[in-house]
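Multiple structures follow.
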Structure I
Amino acid sequence: MTTVSIIEEVKDKIRAIANFPKEGIIFRDITTAIKDPKALAQMIDYLCDQVKDEKIDYIAGVESRGFIFGTAMAYKLGCGFIPIRKPNKLPAKTLKESYTLEYGESTIEIHEDAIEPGARVLVVDDLLATGGTAKAACNLIKRAGGKLIGSAFLIELSGLNGREILKDCGKVISMLQY
């Protein structure tokens, strides 16, 4: 199969739900794709192929769907996995970063000692929308002493310009654009 046909095959597995979580939003539901073993493998393989030559030390997955793709990618790429979590979920001392969402504010955390200085890190999440969450994750990686390689997403909502927010955060990869 060609890359284009793989992308289209995976895109066909993503369910669109109108007016969720609020009126006017079209929610791209990945649960219909990740339950399909072939589609899940295609997603992981595609994202890994985009960064296979980057010599990554850690994948930093953003809670919660970034854990789905991030751990599988870390396994396939032979690197470690670092969770970036919502507040008060990590047991040791943390670094915190607050950011603005499309519909509110939030905070994420990483263990203060998660990354050795200079370690090469890729941020992974399922969705790039406005870029607020990803930018906060990138800021945490930098504050923890990591060398940010970039970020990878299954889905990018192109009209929300999240990629622009990440212009100083390394390469930005997405498999599917809406």
Structure II
Amino acid sequence: MMENLRSQTEAALRELLEAARLREGDVLVVGCSSSEAAGQKIGTASSLEIAEAILEGFLPLLEERGILLAAQCCEHLNRALILERAAAVRLGLPQVNVLPQPKAGGSFATAAYRRFRDPAAVESIQAQAGMDIGNTLIGMHLAPVAVPVRLSIRRIGEAPLVCARTRPKFIGGERAVYDSRLL
């Protein structure tokens, strides 16, 4: 099961990266319910083993492309985010003091905190793309304007998968001309 979760995650990530056209230094926010991935109600069956398998589906490809991962905590930590401290500093995000736990922060954020070289927690971010595994509500951490991305992969394990990319806002009215590369 763990290898299946890892491979589903990697395949979904490859599709999202292609659709979102993320560049080095961009941020991908991920919310993940390990309970939902296991087929249980969110918050009822937290599993570090499942979270670690899913995290393994993200890290190699994101590191290879220089894309930053922001792992969203659960509602018990107000959906704070875990990322590498260097990324938080580069993005000018103030650090907050919290250590995610499987039942207070979620297994995915806990796994990320344990795996990152120098983890930091922040309260908010404006990511260029997002992946929501199990209805964790990542929208508050996406930059305006969010655009849904439909993937061929609809679930990670048993958890529903919803993805988004962002694009710059259109400004200027009816005479404005837009850069099609930014759509």
Structure III
Amino acid sequence: MKKYVESEIRSHYQNLTKLLIERQLTITTMESATAGQLASLITDTEGSSAILKGAFVTYSNEAKIRQGVSAEVLDRYTVYSRETSVAMAEACRKAYNADIGIGVTGTMGNVDPANSEASVPGQVYFAIAMRDGSSEAGVLTTSYYVELAPQPTRLMYKLAVAEEIYEVLMEKLAE
């Protein structure tokens, strides 16, 4: 079982934020399961206002729809799906014209009563939409799925998801 350490995750996001500042890459998030934790980690580093263009906390389906996620995507694939995470990443990136958009949805420690048929604790979907000069559309979006072991607190669930996203984003930035 992977162990997540809060101080290490915070340090990773400090490094990520400094790297984005250095490369002058802007970022935005649309967060459901993490409820703004990613944006919070990014803004813990001085100078982050140069790269974080804004962020959405879209905890409800209604909020996701209001911020550009198609109701049809939610109806067809459920709120907990790769397709929803992709729609979230693309909608927030587009809304702020950012270089990077991150969408994250999933279920933390308990079943979501509003979406119980699709809610499985520990299952998280996230997507990263990045400007890509080599693609025709100019944006490349990739989705990911992770199953988290039970965590001791909701904060640790959020930080665990943040660490999973950090690892993938750093790989993408190294390409």
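Only the coordinates and a few stated rules stand behind these numbers; no lab work does. Keep in mind the model is a prediction, meaning the values are calculated, not measured. Cβ atoms are built from the backbone, for glycine too; each structure is taken alone.
Could you figure out which one of I, II, III the value 3.5 for distance in nm of label points 7 Å out along Cα→Cβ at positions 50 and 154 was computed from?
Comparing all candidates, it corresponds to III.
Of the structures labelled I, II, III, one was used to calculate relative contact order in percent (Cα under 8 Å, 6 or more apart), giving 26. Name it.
II
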